[in-house]
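**Student:** So, here's a batch of structures to check.
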Structure 1
Amino acid sequence: MTLEEFRSKLKRQLPSPYSRPFVCDGSPLKCRIFIVGTNSARLVEKPFLSFLDLFHGFKKKEFLRELYQLSGGPTPTRRNIEHVADAAGQNGVLDTNIYLSATPRANLLDSEDKKSDVFEFLLRTIKPEIVLAHGNPAKNFFRRRCGNFVEDTVTPRPVTLDGQEFRLLCSQHLSFKMSAEAAKEIGRALAKALQNGVQST
């Protein structure tokens, strides 16, 4: 699939031009690691696809500039996502969420907001090798959908979702409760697993 084809298919699935399905640096199609949370906390009022260039891919620096200009600056979760991505390798990491709607807190999501179609499209299309699920709602999604789910916080474990195989690592939510060093350690574990192709037996 080309980036242009991906962009076209993604556009048809977004309920709003401002919906944020993911953040990465460069082509999302080249990302081998997913960081998966519950939903975005804040909305950037600039069309998401304006950051997706058909030559470069996603322009992360430009997007983060817009995000960080919002009142209050970056959230603790965003800061830790960046620590994980820095340690794992920014050009191979995509961060996304199970649900697309943005709310200050996950418990403010309405039942109609709890649709995972876009996330599953990304998972099915990009086919990451390693997935980090942070926070209970994200972990519970994989627990429900993966018959061979194992909640391992140390080593990514092989799981299968609708016939698609990848390795899953679980962690607490990447929020203020996690230190920057702990987030970086998770990123290093993801990078090591990707490099070595280590799978638990």
Structure 2
Amino acid sequence: MSDARIRQSLVEIGREFYRRGWVLGTSGNFSAVVSPKPLKLLITPSAAHKGRLRDADFLVIDGSGKVARGSKGRPSAETLLHLEIVRARRAACVLHTHSVWSTMISERHAHEQRVAIEGYEMLKGLEGVQSHKHREWVPILENDQDMPRLAEKMKGALRQPDAHAVLLAGHGLYTWGSSIDEAVRHVEILEFLLEVIGRRNGAPGL
């Protein structure tokens, strides 16, 4: 996929995710690999409104998180998390949402450091899952403003080989895919499932 097409795809994702309430305000961040060797990512800039992204807003960063020459602005504060996911999962795209349900579920189960999802047909939308009987364990990390330290925690969570996502407690969802389309599908599946288990378990205020 060309650089221009990747940018346009991420712009469209931002509009759709904003419409669905998954990246309100300036929350969330997106990235996609534009070069595997040497590693280069397109990533959303810090404090960008995801429903109003433009092609020119994206920054190019290298494998250390350094902004490439010609890019303007600051990359997302969570750039190091994207890089850890890309390396550990060989992901082509990483998407981070801040939905109501991912925030509430991650907070509710934070003391357990993970949440299980099982018994739902929608699980088969996750790459490699063949049955609704699959049990998906989603790791939950304590949120941290020290990004290098949080990146180390992310690296540890990604050692769970069959995980399709990671939650940050009281914060939101990180998921990824071998393509942009796969990453979007994983967001849709996981956001659906988090809302289901939240409603099923009687989330506060319902």
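A short reminder: the numbers here are calculations on the coordinates, not readings from a lab. Because the structure is a prediction, the values reported are computed rather than measured. Cβ atoms are built from the backbone, for glycine too; each structure is taken alone.
**Student:** Work out the source of 3.1 here, i.e. which of 1, 2 gives that when distance in nm of label points 7 Å out along Cα→Cβ at positions 105 and 121 is computed.
**Tutor:** Values: 1: 3.1; 2: 1.8.
Among 1, 2, the structure yielding 3.1 for distance in nm of label points 7 Å out along Cα→Cβ at positions 105 and 121 is 1.
**Student:** Can you spot which of 1, 2 the value 26 was calculated from, given it is relative contact order in percent (Cα under 8 Å, 6 or more apart)? Let's see the in-between values first.
**Tutor:** Details: 1: 26; 2: 20.
So the calculation was done on 1.
**Student:** Another question about this same structure. Supply the structure label, taken from 1, 2, corresponding to mean count of other Cβ atoms within 10 Å over residues 9-16 with the calculated value 13.0.
**Tutor:** Working: 1: 13.0; 2: 19.2.
Traced to structure 1.
**Student:** Of the structures labelled 1, 2, which one yields 0.75 when FRET efficiency 1/(1 + (r/R0)^6) of positions 169 and 185 (r between Cβ atoms, R0 = 30 Å, to 0.05) is computed from its coordinates? Display every interim value, and only then the final one.
**Tutor:** Working: 1: 1.00; 2: 0.75.
So the calculation was done on 2.
**Student:** Supply the structure label, taken from 1, 2, corresponding to distance in nm of label points 7 Å out along Cα→Cβ at positions 25 and 153 with the calculated value 1.9. All intermediate terms of the calculation are to be shown ahead of the outcome.
**Tutor:** Working: 1: 2.8; 2: 1.9.
It traces back to 2.
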